[in-house]
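The structures come next, written out as structure tokens.
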Structure P
Amino acid sequence: MTKLNQILAVEKGVKSDVQRKVTDAYHQIQKAPLLSGISRTYQPIDDEGEQLPPESTRVQVQADEVLKGVGAALTRLFDVTATKDWANCEARADVMIDGAVLLADVPVTYLLFLEKQLTDVYTLVSKLPTLDPAETWSRDEATDTWRTDPVKTTRTKKVPRNHVLAEATDKHPAQVQVYNEDIVVGYWTKVNFSGALPQRRVNELLARVQKLQDAVKYAREEANGTEVVDRKVGERVFAYLFA
């Protein structure tokens, strides 16, 4: 018997062929000269008059025949699509992860939806911010974020000092040079916090998404192996439409 994946394989070709034939038919019926014919004969007034040959143009396109051709082409498309859509209602498979059923009896149309959504999820996870590997991070339960070890640094203040170059004498004042000295006046203790994720966690999430993507693809292939019943609906549709 025919399987769903075989119908899917031919559907695209059938659609292209039908589209071409319908387009050709549309162009044909737009050309009035092809739909028109003429037959003309000449008879002189008397036997001695000039004899002229008859003239005729045949009708090259008949609207009824165009409709029949379009109906025949669309019948094939209607049947293939009906077979696929009816089969999609029955094609199902389990999504398995490590030998266990994650999702049971999933319709093939939902499996297609899952594939697309998981692609978007993978893109999102791959863009997640990660912690700076140059720092040492630990979980801070109070803030529910990641934090670094405290780093202590000094705070300094410039204090002017006098440097005596020459002592004062009874004839000259002292020669003094003013300079600034950095004096420690306090200490900063800095702790960095982050809402990003460790790289290993991002890698783990990516692996899980990819594993589910593979499982969904396997399930879709299994569902597409469902045997189908050929549906013949096109003939009835066009028997009514073009009666």
Structure Q
Amino acid sequence: STREVDPLRILFCGSDDFSIASLRAVHHEHIARPDTIASIDVVCRPGKRTGRGLKQIREVPIKHAAQELELPVHKIDTFTGWTPPKVHDENINLIIAVSFGLFVPPRILNGAKYGGLNVHPSLLPDLRGAAPIHHALLRGDRKFGISVQTLHPKRFDHGVILAQTPYPGFDVTGSENFSAAELEANLAPIGGDMLVQTLRESLFVPPLQDLGWFQGDSSGVEFTHAPKITSGDKQVDWTTWSAEKILRYLRVLGSLW
């Protein structure tokens, strides 16, 4: 890229396997090109107590991945009162949040020279929300895509789309029989590759270009929202649901009632 960019000191906020694929991709780039990615610090939420008597602590999966990659890990449950670490007396200059779950506040974003990035497994603005993979499968989608967007200072999934799968998306062989975890496993490495390409091309450096498939005012357009799955999503309407829909929901959600 012709854009002048400081070596990146990244704060990577993640949780699950989808985010681990992005972390691994960025780490691979860091090892291959330490002049462009100087450092990576990982932020995750503390483990949750589970089991009988809440004696066991279930750690967030990305913690182990980060330790395996020998990256520093910071566990936080809120950004309030927390300041990103300095790296060799230099500030973190790029935040990357992938399926993190906590909103990255303006104070943290403004403290990073290049703001923030997010990898989202849908063709935004369609399927904004915490569970796009589940909702795509529940809807019966056969085409899928990835978006890399900036982190919006006020709202989830309202950033500038810097990179995106060309509309209407790509086919994933066998997806009609996939669970959410299986589709996630297919999409995760594609997300990691797109994120690295975004970093290589310095697409996060202003002037930002919105490359989203949907251009124009979306206020009057109904896009599907993809909120976190709740027990209400698992409730079958026996009077209206087809057998096919019931089986699809069972496959994606694991259990119904």
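At a glance:
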| item | result |
| --- | --- |
| If P(r) over Cα pairs in 5 Å bins from 0, in percent is computed and equals 1, 6, 13, 16, 18, 16, 13, 9, 5, 2, 1, 0, 0, the structure in P, Q | Q |
| When relative contact order in percent (Cα under 8 Å, 6 or more apart) is computed for each of P, Q, the largest belongs to | P |
| Among P, Q, structure where log10 I(q)/I(0) by the Debye sum over Cα atoms at q = 0.09, 0.19, 0.22 Å⁻¹, for residues 23-158 alone as derived comes to -0.73, -1.16, -1.26 | P |
| Ranking P, Q by distance in nm of label points 7 Å out along Cα→Cβ at positions 135 and 151, the structure that comes out highest | Q |
| Per distance in nm of label points 7 Å out along Cα→Cβ at positions 55 and 215, the highest-valued of structures P, Q | P |
| Of the structures P, Q, the one that 2.0 was derived from, the read-out being distance in nm of label points 7 Å out along Cα→Cβ at positions 79 and 199 | Q |
| Answer label among P, Q for the case where distance in nm of label points 7 Å out along Cα→Cβ at positions 31 and 167, calculated from the coordinates, equals 3.9 | Q |
| Comparison of P, Q - label where distance in nm of label points 7 Å out along Cα→Cβ at positions 7 and 223 is highest | Q |
| Which entry (P, Q) yields the derived value -15000 for helix-only ellipticity at 222 nm (-39500 (n - 2.57) for each DSSP H run of 4 or more, over all residues; to 500) | P |
| Of the structures P, Q, the one that 20.5 was derived from, the read-out being mean count of other Cβ atoms within 10 Å over residues 191-198 | Q |
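Values quoted throughout were computed directly from the atomic coordinates according to the rules given, and no laboratory measurement underlies them. All values reported here derive from a predicted model rather than from experimental measurement. Cβ atoms are built from the backbone, for glycine too; each structure is taken alone.
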